[in-house]
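Got some structures for you, see below.
No value in this document is a laboratory result; all are computed from the given coordinates. Being a predicted model, the structure only gives us computed values, none of them experimental. Cβ atoms are built from the backbone, for glycine too; each structure is taken alone.
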Structure 1
Amino acid sequence: MVKIDQLGTEKRNERTMHLDELSIHELLTIMNEEDLKVVSAVKEALNDIEKAVNAVIDTLNHGGRLIYVGAGTSGRLGVLDAVECVPTFSTTDEVIAIMAGGNEAFVKAKEGAEDSKELAHEDLKVNHLSAKDIVVAIAASGRTPYCIGALEYANDIGAKTVSISCNKNALLSKVSDIAIEVDAGAEILTGSTRLKSGTCQKMILNMISTASMVGIGKVYGNLMVDMKATNEKLVERARQIVMQATMCDYEKATETLNCCDYHIKEAILMILLKIDQQEAQKRLNETKGFVGKAIKEEKK
């Protein structure tokens, strides 16, 4: 096991050796300048992120699940990304997150849970991991036993594996099919990986989930056409999406959405192709949910 003092994420930042003596403005300026390094660090990993996205798309297209695994801040970021896929893309159990220490650890730190490989095995068993799934382990250090145990178990099962680490040559990379490693440099507060490392991880998870959902037909143009209209704001957004996609007026969008129980994809096809809901459903089934493909097929 790599010693903690040898990790890049644990190094002291030369710019903030006197952090406690800086004015608030000076502190925030340095913090902002350090955060700018995150974008460049993630850019360097785009090829590996692309490999991960393609693997996720293949998994979802074959009935598997995207399963995030992590501990502490990394685990919470995985939970956040998985939970947001539900309203944004109408996922059910296609995207889930497992956090060391269980659901309680999301709001109250249970950092000791990250030290057990066996706990990861048990958590994946409870969630019925199968060879059809893909496990994405997230760990800033790249050495968290819980995450390593999760990938080892997933490998044994035959599932695809991806690791996201904020250190180069991470131990986690050695047990994953696809290794994503980023290095944004030392944190302004030594070892506080909820900062730049956390931002790196959040950006990468945004890319993986969003690009994967685009890849399986959850998007038309740049509109989230598989969104669930579960509150007043989202009902209004659904109307706006239909209006933007079809250039219809507010009344037409509302009327059509009411006719199809606010299934945005169906409403768009009903208006653009002048068809009923049943035919819209048929066209979507034929194109595996891709609105754009259904429209192009009509024009042939």
Structure 2
Amino acid sequence: MIRVGRMGVLGPQGTHSEAAAQYLNGRLERPCTLAEYGEIFDVLEAVSQGEIEAALVPVENSLEGAVNITLDVLARSDELQVLREVVWPVHNQLMAKPDCGEVRRIYSHPQPISQCQAYLRKHYPHAEVVKTASTARAAELVAEEPASSGWAAVCTKRAGELYGLVPLAEEIQDSSENCTRFFLVGRRDSNLLPSCADKVLIICQIDGKRAGSLCEVLEEFARRSVNMTRIESRPARTGLGEYIFFFDLETDGGEERLQDSIAAVREKCIWLRNLGAFPVINASQ
């Protein structure tokens, strides 16, 4: 178990990030204080600068894919590492002020908007959809206007209740399997290292100009029966067509084979960084 003094989350109160952080907080050896930030970059920067000890940030949604800002910050930081993964089931509600009439405008974070786009297109095809920094901010904006405005928010139930909203429709996400992966991120020089691990996250840059270079990397994992559960690419920002790759690797194949595969891959890369070995907590189980 790890002890965190202050954990940063994407705020304000009522976001999916806060809900996942509250869940994780209940599983820590000692509950910590939550610190809210307006942007994912800001909360990760606060960890880098030592302002807080750790941050819980979204990294991937099962419907919409990677949260690029999280990956980009991790890729370019020498201070940060992953301590935990939390798989969080996502529940989105459409909420408005009591006695709201026709819905003319719908606010939410870009991710929930995308996660609920089929429902919104079917039931509110003429409503203007406006993107906000968070679902909680969407609920706050709706609460500031009279019910006659016709404003509504796609948000968590808690966010709506915090701002006096009531549900117009519940569980509006396009898939009941909708979930988001969060990383608990801390500094490499901290004492928060987990005692056990289900996954290892590595990031590397491969010479994309050489044919078969990615295949050679993947073969090193396959040859040693190291299971790769996820691969993600992002621009390396060093030139057009140059990319870096994220690999999630399971640890149950054995420590020796895992480390051998990482060492072999390092030899085939321009550079490679290990972003941490960590346990996975599935909140839906």
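1, 2: which one has P(r) over Cα pairs in 10 Å bins from 0, in percent, for residues 7-134 alone, as calculated, at 11, 39, 31, 15, 5, 0? Of the options listed, only 2 reproduces it. Out of 1, 2, choose the structure whose coordinates give helix-only ellipticity at 222 nm (-39500 (n - 2.57) for each DSSP H run of 4 or more, over all residues; to 500) equal to -7500 when calculated. The structure behind it is 2. Taking mean projected area of the Cα convex hull in nm² as the criterion, the top-ranked structure out of 1, 2 is 1, with the highest value.
With FRET efficiency 1/(1 + (r/R0)^6) of positions 15 and 159 (r between Cβ atoms, R0 = 41 Å, to 0.05) derived from the coordinates and found to be 0.50, which of 1, 2 does the value describe? This figure was derived from 1. Comparing distance in nm of label points 7 Å out along Cα→Cβ at positions 199 and 271 across structures 1, 2, the highest figure comes from 1.
One of 1, 2 was used to compute relative contact order in percent (Cα under 8 Å, 6 or more apart), and the answer was 23. Which one was it? Corresponding structure: 2.
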